[in-house]
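**Student:** Listed below are the structures to be examined.
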Structure P
């Protein structure tokens, strides 16, 4: 039989959003106790008083100092290079039987361009291309006959090299996106690989976004 403290620790350890609020001391423990009470009672298989859960939450905060957030902050401090690219455009087309053929036409067009930015994300129903605006006047010819869902110009990107093991750290992306959102920075697209991710922004937001991300490391 586990204790109330163990049940609370098990539940909170898997809720990075709540841990973040606890770390910033902006969460009401009584309301939090009421929120997680059903989960606590499921684990303990009995009814539990709110006051006992509040006490367990305070003990968890005191002993662990919200360890998950500290681990996230440590990961952030080990970010690698932060790269900024400008003069980008974004096109989203509806998936079709001919879209891949036209994508190959685009690749043939840009294959010899040095320093050209290009990334593509294929979803179930649509595909998004993010690329340097050098070919923006030719896109409509290359993809003639395809259904254009949306397009956006005057964009920039920030690419962050992530530390090894980032994929095993819950809440890492949330931590970064939260900081950007709090500064009123709107993210248009996100592209990621195992050890790096790129956010696409409007030109007017790029300086502010770069400053926020850079400051995270310190």
Structure Q
């Protein structure tokens, strides 16, 4: 049986890591094979590229160079980890994927969405998630959350508030454009209530009962 590919998207501090952990635990408790991963990263090569992208000053990379780095990491991640796991019948749950590039580098930094989509087709063909869960939160609240757990990977958090507002609206717009794949959920609600909504989505859309 072929596995499924679920991605979590959203702005900074939206709780993706928490909800991924809860969902992965639910899969494991149900005896369903699952792999949790992240972008950029997930494989040794992609993790090396991650270190270039998520630290340093906000203006380190030109948007085109930044996007090419994301896709170099993504190609390695998909070919070495995601596709093999799906072929083995496992569900792969990923913290961010191609939608983040469309929103952060496209909407947020002004790079043409068609350029990004063309790059996706050249590197990954029509490969896409089966379900994308977008955790929606006001950027002011999300950045406050992110600041409370401040680590070294703060490059995108340090971009100005107008950028983060554009990111939020970008995710909402792309979700409206692909309603069969995407679902937008309120990230400010109780984490257990949010997890219950996510588990229901996984059951109703993918036929996987947790």
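Values in this text are rule-based calculations from the coordinates and carry no lab data. Bear in mind that the values here come from a model prediction, so they are computed numbers and not experimental data. Cβ atoms are built from the backbone, for glycine too; each structure is taken alone.
**Student:** Quick check on the output: 35 is percent of Cα pairs over 22 Å apart, for residues 20-115 alone, derived from one of P, Q. Which one produced it?
**Tutor:** Values: P: 62; Q: 35.
Computed on structure Q.
**Student:** For structures P, Q, calculate FRET efficiency 1/(1 + (r/R0)^6) of positions 52 and 132 (r between Cβ atoms, R0 = 35 Å, to 0.05) and state which one comes out highest. Don't skip to the end; give the middle numbers.
**Tutor:** Details: P: 0.05; Q: 0.85.
Largest value of FRET efficiency 1/(1 + (r/R0)^6) of positions 52 and 132 (r between Cβ atoms, R0 = 35 Å, to 0.05): Q.
**Student:** With distance in nm of label points 7 Å out along Cα→Cβ at positions 12 and 28 computed per structure, which member of P, Q shows the largest figure? Please report the intermediate quantities before stating the final value.
**Tutor:** Working: P: 1.8; Q: 3.0.
Biggest value here belongs to Q.
**Student:** From which structure (P, Q) was distance in nm of label points 7 Å out along Cα→Cβ at positions 148 and 172 calculated, if the value obtained is 2.3? If you can, show how the numbers build up before the last one.
**Tutor:** Working: P: 3.7; Q: 2.3.
It traces back to Q.
**Student:** Thinking of P, Q, which structure, once relative contact order in percent (Cα under 8 Å, 6 or more apart) is computed, gives back 21?
**Tutor:** Values: P: 21; Q: 33.
Checking each candidate, the match is P.
**Student:** Related question: Taking 13.9 as the value of mean count of other Cβ atoms within 10 Å over residues 100-107 derived from one of the structures shown (P, Q), identify that structure. Write out the running numbers ahead of the final one.
**Tutor:** Details: P: 13.9; Q: 23.2.
Attributed to the structure labelled P.
**Student:** When Kirkwood radius over Cα pairs in Å, for residues 84-187 alone is computed for each of P, Q, which one produces 15.7? Please report the intermediate quantities before stating the final value.
**Tutor:** Values: P: 15.7; Q: 15.2.
It must be structure P, since only it matches.
**Student:** A further question follows. Where does the value 1.34 come from, among P, Q, when Cα Rg over 2.2 N^0.38 Å is the thing being computed? Walk me through the numbers on the way to the answer.
**Tutor:** Numbers: P: 1.34; Q: 0.96.
Derived from the structure labelled P.
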